[in-house]
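Here, each number is a calculation from the coordinates, and none is a lab measurement. Just so it is clear, the structure is predicted and the values come from calculations on it, not from any experiment. Cβ atoms are built from the backbone, for glycine too; each structure is taken alone.
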Structure 1
Amino acid sequence: MPTNPNFELRGINHLALVCADMRRTIDFYSGVLGMPLVKTLDLPGNLGQHFFFDCGGGNTVAFFWLADSPDAAPGIAAPKGRPDEGELASAIGSMNHVAFAVPPEDFDDYRSRLEAAGVAVSPVLNHDDSAAGVSRHVHPGTFVRSFYFQDPDGVLLEFACWTREFTDADVAHEPKTAADRRVATPS
């Protein structure tokens, strides 16, 4: 993997999301996914709460419960559903999904365990560089295996495992610009 010449970044300290019901969020992230709740805060002035869950590797995923948060906006703030259902779009500046790294040897078992817990999961996607972007089977061009599911507030989550090392050939696409968008941009 390439190194960062500007900053010694050590991964994600935390990703902060917003939930509608902190108790339900704890039940899902600690109860279903097994992430220990490691820090809780009540925000000043009864604004809300901020809770942190250990998601492994010294990283955390955090949630705000904010008394004045607007309702969820599927298709804007996050995808309406899972990619296998044809839902991928979310607004610019939104958080599309969170992918948690899992051990390749436990990948299929983890998917089965989530299904057994009543969580709707996508089919396994073997991401590759084909025109479709995925393959039914793992092959030398597969770079990551994953499946998707959603938390109780509709946050799109993914369990993913790398299947090969990246090379210089993996950086081969010209970046798109705002001018390439199909949606009209305000002037």
Structure 2
Amino acid sequence: MKNSKTLALVEGAIMVALSTVLSFIRVYKLPWGGSITLLSMLPIAVYSIRRGIKAGVGAAFVFSLVQFIQGVTDGLFGWGLTPVMLIACILLDYILAYTVLGFAGIFRNKGAAGKLFGTMFALFLRFACHFGSGVIIWKSFGALWDGFSTDNTYLYSFLYNGSYMLPEMIFTGIGAYILFKIPQTARLLGGTAEKK
């Protein structure tokens, strides 16, 4: 029993480390946070599917702390937020937004389709956290890019957060689909690969 807990912790640490490394490989980075990465959320999703939601949320929480530290090095404290806005930003855009990735295992017992749907559901929850942050915290900024601004807080948040989360969701969905189709991965995640 102790060895299986140790193995689960080691697997979690490896997946957090892999997600962290992948998060540094950015295809595109926005000025106020958010970027398209090389499948950085997929290892956390795989861990949640393999070990369950409780373990997945634990690993995702650790990943959220790492992402917060990365956000600090990217200039989070230089964005001009008030102390209340800064705390809300840390909670919504980092701690909560990345911790919900642990819910990827919610449909893990429903075959390959359930694993893929759970992964996409967790990514949608992350988008919802960023969208809420945009509506609540970032509404006062109201400018997306040079030459485009809007007074519609919901549209602003949807466009800004959707501009990196939608491609991130598509890439991660494709990566997950391919990964879950590999017979060895399917067996490792507690199922069998679907036959063509």
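Quick notes on this one:
- Origin of the value 20, where relative contact order in percent (Cα under 8 Å, 6 or more apart) was derived from one of 1, 2: 2
- For 3.8 (distance in nm of label points 7 Å out along Cα→Cβ at positions 43 and 107, calculated) the corresponding structure among 1, 2: 1
- helix-only ellipticity at 222 nm (-39500 (n - 2.57) for each DSSP H run of 4 or more, over all residues; to 500) from the coordinates reads -21000; which among 1, 2: 2
- In terms of percent of Cα pairs over 31 Å apart, the structure with the greatest value among 1, 2 is 1.
- Structure from which 0.50 was derived, FRET efficiency 1/(1 + (r/R0)^6) of positions 115 and 171 (r between Cβ atoms, R0 = 35 Å, to 0.05), options 1, 2: 1
- Structure (1, 2) behind the derived value 0.30 of FRET efficiency 1/(1 + (r/R0)^6) of positions 67 and 131 (r between Cβ atoms, R0 = 41 Å, to 0.05): 1
- Origin of the value 2.0, where distance in nm of label points 7 Å out along Cα→Cβ at positions 59 and 163 was derived from one of 1, 2: 1
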